[in-house]
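J.: Below you'll find a set of structures to go through.
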Structure I
Amino acid sequence: MTQQLLQQLVEMRGIETQYVDAWGNPATIAESSKAKLLNALGYDTSSDEKIQSQIAQDVQSVWLSPLNPVQVVRRGEDITLSVRLPIELVNDEHVLTVTLESGEVLTHAFTPVDESMTTMAHIDDVEFHEYVVALPLDLPLGYHDVALSADGDQIATSRIIMAPQACFTPDPIKQGKKIWGLSVQLYCVRSENNWGIGDFSDLAQLIEKSASVGADFIGLNPIHALYPANPNACSPYGPSSRRWLNYLYIDVTAVEGYDDASVQALVSSDDFNKTLAHARNVEHVDYEAVAHLKLAALRAVFDVYDAKYLTKSTKQNKAFKAFVEAGGESLDMLAVYDALQSSLKAQGKESWGWPVFPEEFKDYHNPAVAKFKKANEQDVKFYLFLQWIAAQQLEQASNKATEAGMTIGLYRDLAVGVSEGSAEIWGNKDLYCTDASVGAPPDILGPLGQNWGLPPMDPRKLYEQAYQPIIDLFASNMASSGSLRIDHVMALLRLWWVVKGDDAKEGGYIYYPVDDLLGILALESHRNQSLVIGEDLGTVPEEIRSKLADNGVYSYRVFFFEQAEDGGFFSPSHYPVQSMSTLTTHDMPTLIGYWHCLDLELGKEIGLYPTQEILDTLYTDRHDNKQSILDTLHGHGSVGDNVGRDVNYVGMNQDLNYGMQVHMAGGSSALLSLQLEDWLQMDKPVNIPGTFDEYPNWRRKLTQNIETMFENAQINELAAKLTHARKQASNK
């Protein structure tokens with residue numbers, strides 16, 4: 001009986017028991033994994049009685065809710081609502097009141113028994129009926145509140161989200177324009193003025209210089225808020241909050257108040273300048289040093305700015321207060337978290353994240369947290385100020401792209417989750433399943449599978465919260481940009497959950513309401529005029545690719561993964577037009593690293609490959625792939641005879657490097673993204689998936705300042721060739 005009951009619960013909660021792996025083979029998750037995943041979702045699977053009781057509770061909770069929490073409807077579709085009522089109410093007149101975002105109120109009266117009944121159930125000896133009620137109203141795009149009432153009494157509330165059919169695409173791209181741009185990890189950027197980490201002023205400069213040589217966008221890795229009190233937790237894909245920004249990207253020298261004598265006394269001191277020189281000159285970003293510098297200087301600037309503007313009736317104070325009010329609980333939560341974590345660290349207490357905070361501080365909603373906030377009001381205000389300044393500087397950089405006439409401008413990157421100790425989870429514990437982590441089953445990039453240490457959202461809780469957390473994520477990450485790249489876009493359909501303590505390969509897929517999420521994505525895309533790119537690499541079911549395409553989401557095509565069964569590489573001219581193509585990603589080696597197998601050498605050194613046999617196979621495959629690449633490049637005339645045809649005698653050089661980039665530019669993808677690392681012919685990767693301390697991930701800087709990079713005649717010549725190739729591709 002237990003297995004049957006477990007399977008019933010597995011199906012109710014959207015756990016997928018069978019899937020097709022990255023190599024096209026059928027795979028099944030273990031029976032033990034089913035129970036563990038249900039445990040992570042909060043179920044007790046220790047006996048038949050307990051499982052039956054929980055199934056009954058789940059069913060009962062649905063029937064006792066007259067309306068669903070939320071419904072996503074596409075423009076042009078009929079609006080129908082499921083209404084569940086006890087039998088004694090089905091002959092009474094009911095009213096659905098819809099309050100539009102604009103404030104306009106619309107009503108529709110109906111008698112349930114006159115509508116179409118779909119099913120019935122008995123709950124505690126009461127007979128309930130479910131009806132499908134047609135709502136004959138023409139609702140505009142947006143978020144609308146619904147209330148169900150009878151005899152003047154409100155019975156239930158819900159939300160209708162009216163969404164467009166597909167995501168936004170800029171007119172030039174709709175009309176066939178093919179563009180190119182650069183992808184960059186902002187922290188990697190060197191410049192003459194930054195403090196050992198790239199900042200928003202560097203970004204503005206990079207935009208201007210890139211636009212001047214033909215680029216139509218700059219793509220950023222996530223710039224989400226990390227941990228001011230724990231700067232070495234630096235992965236952009238393991239943030240504290242995905243709604244807010246990493247304050248380390250603030251250019252302190254550009255904030256009003258920096259020129260004040262008190263600030264200048266600090267930044268002119270010998271100790272400060274010694275640390276600053278170190279932060280600028282080291283090969284890898286020293287997050288501890290950068291945070292030490294920026295927090296001290298920003299605190300000094302804040303004290304000046306606060307006294308001058310934020311304690312008086314000034315336009316600056318009004319703008320600041322409006323920002324804080326718009327940020328709501330989410331912004332307050334982050335600022336309080338940052339102040340609390342900093343305070344605990346200063347006291348010498350364990351503080352890496354809320355799981356190790358003192359018990360009374362483990363939840364944002366606890367009374368002790370409110371008391372702390374009141375007692376540390378100025379510290380909290382400081383962290384609110386950092387977010388305000390960061391948002392302003394990002395917007396200023398984005399405006400440079402608009403002024404330069406870039407077709408897209410900035411594109412931002414939305415991480416798939418937040419780390420376990422994050423502020424985002426601290427403030428919404430119900431939404432996240434902290435006994436599990438997001439990851440990936442074994443695939444080409446990670447033969448052992450991957451565990452990313454990011455607790456997943458519970459899809460049912462997300463639904464019960466009327467999708468507000470995901471709405472906020474999409475909206476905030478489309479701000480000050482022309483495009484959004486969604487990391488691991490399959491998360492809209494399903495996520496690979498790994499239960500705490502298990503190996504990644506022992507996980508299983510849990511499904512999410514993909515059509516609803518895509519509808520919300522389309523709505524926010526239009527509201528923010530933001531093109532959407534979905535990173536659809538790894539184990540991707542074919543149905544999600546076609547569904548994403550139908551919803552206007554651009555596919556992400558990486559040259560090295562676009563191979564035919566015979567091992568040959570597809571010509572970029574055969575890529576979908578509705579895609580962004582690239583040669584490499586932040587999780588892959590640079591072109592030099594790939595060609596010289598430096599990634600395989602590194603992987604061996606740090607123990608990524610469980611057997612020599614696996615490594616030998618990877619070397620053999622790499623050798624064959626490189627020969628296929630040479631065949632492809634010569635076959636399409638993308639390189640000249642100065643690049644040899646036999647892989648045994650061809651090393652990576654500038655002609656081959658640039659030839660591969662121009663080869664991609666002639667392709668059919670609407671967007672082409674290239675890595676600055678490959679422009680600079682760098683050999684070390686920025687990240688090695690599956691590693692933690694074994695390699696300095698997310699720290700490696702670029703080898704040149706952006707001021708000198710664009711003075712390089714060869715780089716400018718490459719940019720001109722890319723622009724020419726893109727124009728030719730547009731005319732095909």
Structure II
Amino acid sequence: MRVGPLARIGRASAAHPWLTLCGWIVVLAIAVSTALVGATGDSLFERLVSAAPGADGEAAEADELLSANGEETESLTLLVHGVELGDPELASAASALGDNLAKLDHVDFVNPLIVPTLPDGSRLPELAPVFSADDQGVLFTATIEGVDGEDPDAKLVDEVAAELRASADDLRAEFPDATVEVGGGSLLIDSIVKVSENDLARGEMVALPIALVVMLVVFGGFIAAGMPLAGAIAAIVGALGALFAFTYVMDIDTTIVNVVTAVGLGLSIDYGLLMVSRFREEYRAHGPLGRDHRLDAITRTADTAGRTVFYSGTTFGIASLGLLVFEPNIVRAIGVGALAVTVIAILSALTLIPALLSLAGDRLANPGSLTRIPLIGKPIARFGDVAPDDGFFSRLTRQVQRQPALVTLACAAALIAVGSPLLNLQLANTSVDAIPASSTQHDFITTLADEFPDARAPRVALVTETESDAEAWAAGIESLAGVQSVTAPAQSGDAWRVNVQVDPADGIEVVHDIRSDRPDFPNWVTGTDARTVDFSESLIGSAGWAVLVIALGTILLLFLMTGSLIVPLKALVASALSLGASIGVLVWGFEQGNFAGPLNFDPDVVHGVDVLVLLLTLVFGFGLAMDYEMFILSRIKEQVDAGVDAREAIATGLQRSGRIISSAALIIVVVFAGFATGDLMVIKQLGVALAVAVTLDATVVRCLLVPAFMTWQQRIMWWAPRWMKRLHARWGLRES
């Protein structure tokens with residue numbers, strides 16, 4: 001039997017299964033001990049960062065001007081609201097806190113209560129932001145300075161935080177009806193990391209058991225069902241180990257862990273399902289039984305399904321590669337992580353799964369224990385068996401083939417209709433707007449926003465070099481739509497800043513309006529919404545290159561696989577329709593608030609689709625769609641190469657791949673739906689978007705649109721120019 005390199009890898013893994021397993025166990029043990037336990041120092045979650053996605057641009061330049069003080073600092077704040085500011089117990093607690101912090105080097109403490117008022121009884125204007133609008137609250141701030149340009153000492157920050165928390169506990173005991181919270185940048189990061197850990201655990205607890213149930217039904221037994229799950233666990237642990245290694249060369253955001261883990265889980269289960277299903281088919285199609293027969297079946301599986309896995313993983317890798325052309329670090333980090341986990345999923349399918357198949361032996365060919373259960377055993381046995389040559393998917397395809405043009409146009413129209421809310425798309429930054437209620441910083445941030453609006457980080461701010469320029473510019477934008485008020489100019493670093501109060505839903509539009517009508521002196525616009533605009537524009541500026549990389553890479557791979565130019569173009573158009581529909585659902589559900597009840601979020605703090613979610617949905621959704629494209633095309637191409645009529649090849653190819661595609665899609669939908677139950681809004685939105693994209697792709701696109709279009713245009717489906725045909729004859733990818 002002539003075999004290719006993938007088949008040799010699979011056969012070698014199956015011929016030495018215990019050696020292969022030991023190798024995987026060693027690798028995964030290293031990943032667990034370093035990434036999760038932290039045997040070599042900090043664990044993965046201790047090395048993560050958490051910050052709003054940003055990019056180099058106008059806002060970053062303005063922030064640099066405003067912070068030009070030569071030293072790095074960090075501020076922690078004790079918020080007290082709902083007390084009389086003249087209460088002697090409050091004054092005593094603040095004084096005691098100040099005395100304790102004064103004992104620490106490089107720590108400055110601001111107690112606004114001891115600053116004398118002006119002769120008319122009013123407070124100094126620069127202190128106004130630290131008092132609440134109802135005069136029932138105050139902010140006490142401790143600033144920790146770094147030394148010699150270094151970041152503040154982490155132990156010192158922890159010590160200051162402990163002092164603030166101790167004071168907060170005393171104040172809560174003294175004023176039980178008051179709101180007393182401690183907050184700050186590092187505390188917010190810690191809380192988001194904790195939420196991320198909980199979301200990851202929750203997503204896996206939801207996804208893995210349901211995935212096991214689905215695979216039990218698909219395969220009819222625990223042994224076969226457990227193999228893709230074993231590959232998934234290996235991919236998850238391997239992904240965490242890879243991300244841990246990457247923390248030493250780049251910043252890894254908390255959300256990246258959830259994204260990469262969910263993607264790796266979905267891919268590895270897809271590939272495991274395909275390998276186990278094809279092994280059963282090959283095992284039963286060729287006799288006699290025995291070890292050599294088992295090795296031959298595994299070899300053929302690796303040479304066919306393994307090749308499909310390799311192609312599918314390569315297309316997903318191409319999609320992930322497109323992320324590397326973007327400038328923001330968080331996008332590149334996701335791209336690197338996705339590439340790593342894709343490689344792990346492929347290796348797991350090509351080495352770990354063959355080893356497990358070899359150890360399982362003939363038991364995979366026998367009916368599983370579930371098939372002996374009364375009532376449900378017979379349906380499970382039928383569904384868990386090798387797909388027959390004629391069944392639901394072939395009959396569905398033949399029905400579609402009766403009116404292929406009508407079905408094609410109807411499916412396209414339906415997907416366009418579902419995607420129509422996309423016309424009202426608004427971009428947002430949910431990492432800033434939608435702090436999870438489960439975060440320990442939620443109460444601090446919401447109280448700060450409600451009661452101390454001038455003390456929070458401005459959504460929009462004007463920056464100039466002189467005070468007079470700031471005053472003139474502020475006067476000119478007060479009448480803009482969406483602007484509620486402007487503050488007096490304040491000097492900061494090497495510049496002057498004017499905070500512009502806006503409704504969070506209007507901030508991005510206000511930034512665009514201000515930047516579209518510039519004054520004639522040096523000026524910058526910064527703030528939370530300005531950074532979101534810069535981040536969005538950075539992504540848009542690189543989107544063309546990303547599309548080019550992904551489209552050309554996909555066209556090249558599908559052409560080398562099929563010898564057709566029409567097939568890859570069809571794949572791109574079909575994926576665009578399903579992805580557009582999934583973004584439309586995202587807009588309808590989150591931006592318009594229709595998912596607020598089922599997914600338990602406050603629609604008033606979600607002002608649009610997160611810009612990062614939009615990008616990742618397009619990239620990862622496309623990669624997953626190409627997975628199923630490869631599953632179908634590999635089967636159809638087998639039939640075409642064997643001389644089967646084009647219409648019958650489509651029906652047979654869909655019949656032989658439909659069950660696996662449906663099962664894999666169901667599992668991956670469960671995976672992403674499980675992560676959508678988390679608290680981080682960016683993960684919630686991404687989970688919903690990818691679950692919808694996979695659902696539409698596996699049903700409307702793969703079961704209806706693809707067979708209808710391929711039948712309708714069967715005369716040109718396998719066409720390519722002669723010069724491309726010659727290239728395919730020389731370099732084309734073929735089954736061995």
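J.: So if we calculate distance in nm of label points 7 Å out along Cα→Cβ at positions 329 and 657 for every structure here (I, II), which label has the highest result?
T.: I
J.: For distance in nm of label points 7 Å out along Cα→Cβ at positions 49 and 625, find whichever of I, II sits highest and give me its label. Each step should come with its number before you reach the end.
T.: Values: I: 5.6; II: 3.3.
For this comparison of distance in nm of label points 7 Å out along Cα→Cβ at positions 49 and 625, the top structure is I.
J.: In addition: Among the shown structures I, II, from which was the value 20 of relative contact order in percent (Cα under 8 Å, 6 or more apart) calculated?
T.: II
J.: Which structure, out of I, II, was P(r) over Cα pairs in 20 Å bins from 0, in percent, for residues 209-560 alone calculated from, if the result is 21, 42, 26, 11, 1?
T.: Derived from the structure labelled II.
J.: So helix-only ellipticity at 222 nm (-39500 (n - 2.57) for each DSSP H run of 4 or more, over all residues; to 500), computed for just one structure, reads -12000; which one of I, II is that? If you can, show how the numbers build up before the last one.
T.: Details: I: -12000; II: -20500.
Clearly, the read-out refers to I.
J.: Can you say which of I, II returns 22.1, 59 when Rg and Dmax of the Cα atoms in Å, for residues 321-416 alone is computed?
T.: The value was obtained from structure II.
J.: Oh, and also: Comparing mean count of other Cβ atoms within 10 Å over residues 449-456 across structures I, II, which is largest?
T.: I
The numbers here are math on the coordinates, done by the rules we state, and not lab data. All figures in this text were calculated on a predicted structure; none of them were measured in a lab. Cβ atoms are built from the backbone, for glycine too; each structure is taken alone.
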